[in-house]
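Q: Several structures are given next for inspection.
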Structure 1
């Protein structure tokens, strides 16, 4: 096995500006969309997850919509086929978010970053600029301008929840993106076919090991969880909330107990996931009755802590900019739990006989006592 290069760890990240740049949404009206459709109907139909109808009317009356270069303030303006629409979302202050990242590994095809808890990976909701993707593009833009190299646009090939820390793999080339995406899909497809790697052995091209702190005492030393994960409608989550569901898609997690803290009623575990369903570890541990310590969303059974179905269609509540208000219930991006993508092993993208092992340093709370003691020892002379 070939270890990653070991130069001093490099930290990247620029402080966030007070306000982001706002957003522009550009559309061209098709012939089917122009059949007596008003501008308010167009936006509400196409961007339902952004704002309720009353919110879109407010945005139009506020002068944030242009049709063919002209500001339109009448929500009942009828659209014509071929018209060019632009919606200007005004700049806003995004929630406080960490911005520093450590580079754990880098070669010509791949860069692995240590994502801090609290940093969202991709734009969405309130987080449009304060994302890992923005910092990644800022960093490579700065490197390219200083060296005169061709401009690179590395992209994450998987996601970590906003509250999850640890290794995030990003592809620097199209070939790397294709291969890494295939590696991630392979494990999930094997689970779906029933061809499970019960021992989580070396046959896979990609293995992912997490650390987590679970509520309660898990008495078994090893637990295999194969609970399917599906989607239910949930306020504030446009595409639905992932939960434990018998009608869901297959998922496979194998956990091993590392330490039991009976005084604080919690268990430190490592988890190998062969599939990659959203929020899989949080849902699977909650499903067996041991949700992550501090998880504001999932409780025993793998279901949300608070779920008022009467609020799913509450379109009357919208924020100052016309968009939906943040729901009172917890949402998946809320932080507070302890989950860390600790270790990744993958076949090198250019040489299939080489294995790259990437390790993200553990937060103190996810270390065993022996690991913490070893970390505190002075270096050997």
Structure 2
């Protein structure tokens, strides 16, 4: 008799999350930084990991206050804050995905609700599902602006009475940034309801000059969490290091639900090494911003709708059969992403060679 695992009913039929991983010359589908680490950084990293390896018979530092302090100082510089964010207001985990999972574990659960605004990052409903949190959405504004206004957010809060609200700046997959006024309005309204606001800033380093970070108002709101990652701008997607800033009571709540010794000694060593090389690792950000704006101008010039992007990717459309366009690009060695509203595609900004290959392929399959 065949054994049927006692899988939770709400998981039956679900597939694991994951974008296609296909070996083609131009990988432009998961918003990675296309530039590998330099030999100098690799040597520094090897030395740091080697030192950490001498103590791998022991559990890692489970509070890693020195790493949290260094990340707090980095965020203060990035957001032009008057002082570093204290270590006790920082937290680190295995990618911003684990940060979000911990936040949902601490503040979600049965009988609680999380609200996001579509189109949104496709993992949000899975964080909710995994923690038995109800997940609801409201629509952002219409294409190509995909605007999110105070009125939309307040109406969604009033309609759904969520415990967690997710706002993303820049938003994935649209690339849209948020104003500080909207963040303040949402945070104040949720504070009155005993709920939290999470601003996901995974792509914040790519924002245009003058576009603010929600970190600017962190001290104003006891219910605000700002999530970041080293995967994108730091070009460390393979290292899986994400982190958050929040008032200490929220950080302490997340610490309650973390797994024992969840951040390995190797991951901590990698993060420290990256902070030693911040200028170098972030050195490609200006180039990627420029390439993003040039790609957006190219797509607009060809008559496509293009969402205004403050990230390292561009959402563009519309296509009667986006799958056919995706496949035709793939046949030419260019992998992008089918994501977002029907008819839209998303391309990550790559190297100059990647970006030119994308342009050439698109012109071949979709002559203007």
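Rule-based calculations on the coordinates, nothing more; no lab input. Computed from a predicted structure; not experimentally measured. Cβ atoms are built from the backbone, for glycine too; each structure is taken alone.
Q: One of 1, 2 was used to calculate distance in nm of label points 7 Å out along Cα→Cβ at positions 41 and 225, giving 4.7; which?
A: The correct label is 1.
Q: Mean count of other Cβ atoms within 10 Å over residues 9-16 was computed and gave 7.6; which structure, 1, 2, did it come from?
A: 2
Q: Consider the structures 1, 2: one of them gives 17 for relative contact order in percent (Cα under 8 Å, 6 or more apart) as calculated from the coordinates. Say which.
A: 1
Q: Still on this model: Distance in nm of label points 7 Å out along Cα→Cβ at positions 233 and 329 was computed and gave 1.1; which structure, 1, 2, did it come from?
A: The read-out comes from structure 1.
Q: 1, 2: which one has Cα Rg over 2.2 N^0.38 Å, as calculated, at 1.00?
A: It traces back to 2.
Q: Matching task: -12000 is the computed value of helix-only ellipticity at 222 nm (-39500 (n - 2.57) for each DSSP H run of 4 or more, over all residues; to 500). Pick the structure from 1, 2.
A: 2
Q: OK, next. Computing mean count of other Cβ atoms within 10 Å over residues 73-80 gives 14.5 for which of 1, 2?
A: 1
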